[in-house]
Structure P
Amino acid sequence: MSPIETTLIKKRIDVVRDKAQLPEGLTPDRLARFLHEVMAPYEDKLADIKSALSVIFDDTDHPGGFVVLGMEEDELLGAAVIHHTPWSGYVPENMLLFIGVRPEHRGQGLGRALIEEALAHCEGDVKLHVEYDNPAKRLYERLGFTSKYAEMRYTR
């Protein structure tokens, strides 16, 4: 794993494709808990985050994906999770499933750096879901994401 230095002082961006590449002490379970906490109030269920990470780190029969970590020395400041889909066209090849930055590090460019690094490592299009009232929606739009559809769900 070769860290990519950013303009952020003492901060680095790591791309992780295998759980053996996770920094010491960071497990998929800890990463899931981190994302669940820092994405509030727009967080997904902890079980859903763990399930998505297991597809990336454990499931060898699936296209997988990768995680982009924003680190300062040994401290996790932010993370983005990209899931490779088996499709293209009607469903993009990649989904930005989760992005989260510690509240005290927001507004400093880390979220943008995580997304830009994730996009640089994706082949094909990238899709994400964002709630209309999420302030991060403006960042996604500035990075070139557009609204193609209104998502509708039938929930049981």
Structure Q
Amino acid sequence: MILAKINDPNLSMLLPGEVWREALDWIKEKSATADLGIHELRGDLMYVNVLSYETVSREDCRFESHREYIDLQYTIEGEEGIDYCNFRKLEKDGEYDSDLDLQFYTATPQESTLRIDGNTFCVFFPEDAHRPKIKLTQPKLLKKLVVKIHIKLLKDE
């Protein structure tokens, strides 16, 4: 898991390579005016999902992880909490959905909580289970995007 600000001058050292540069450049150039929905960067191998939702209580949120994709989650407006831990510490809740690349887990006490607000992003790798949408004090409207990066792209770089 990585947590950083989008304007950090050391991002190219933290996330080197063309794939990361493309994702971060898209965020810097287009996130402020991007419409909700899917924006393709490299077809199914890398795309951006811009979404908006209201944060809710931790009990109403679920841990999830992905096997094939890395999530780069960037907050455009608002704030949320995101719990995270290694998926091996959790008990699976249902079967893995290969079409959605999604595994849910049963509720568990949080291990670590990130406070995510405007211009902050976090990167969750396949081993990082994460539970987004958590209200920090009271429910708030959040606009964020998730860059989905297939692990194949990083193996090929």
Structure R
Amino acid sequence: MISNTSPIIFFAKIRRFDILERLYERIIIPNEVKEELLFGNKPDSEIVNEAIFKGKLIVKSPGKLLNFSLGKGESSAISLAIELKMPLIIDDYAGFRTAQSLNVEALRTPSVIFSAVKKKLISKKEALDIINNIIDEGYYISTKYYKEILDELK
């Protein structure tokens, strides 16, 4: 699995990076994403550094960085997903749509949470708590999509 910055940030902020570790043997991030994750030495940087040290986050830059008129992290993550023919976790709307248009399997953070429920790693109640926690940390979910999530988790 390849990941862009925001999914890792949100799981780290709410101290549930374990979900990513349990769902995916390893997560590959480009160097640009690593730099974004560790910029400013935020409290969640410790979780990111530990995941890199333990080999759960693998830093690998794409051989060829494609320009998609997106941020550096998004462009490098999509480039790496194309190069390695792997799925991508990306929340940025333009990045998500770009990845899909290039036939990259793209997931958003809520999709990862639903995967954890399907694999019985977390309960539906835990999933709802996690979604509410990431919203509290600044993750945006439209009212319509939030209602769909509530319906799905009932």
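Laboratory data are not the source of any read-out in this text; all were calculated from the coordinates shown. Everything numeric here is computed off the predicted structure, so don't read it as measured data. Cβ atoms are built from the backbone, for glycine too; each structure is taken alone.
Odds and ends about this structure:
- Look at mean count of other Cβ atoms within 10 Å over residues 83-90 for each of P, Q, R: the largest one is in R.
- Highest-scoring label, criterion being relative contact order in percent (Cα under 8 Å, 6 or more apart), among P, Q, R: Q
- Each of the structures P, Q, R was assessed by mean count of other Cβ atoms within 10 Å over residues 27-34; the largest value belongs to R.
- Source structure of the calculated read-out (helix-only ellipticity at 222 nm (-39500 (n - 2.57) for each DSSP H run of 4 or more, over all residues; to 500), -8000) within P, Q, R: P.
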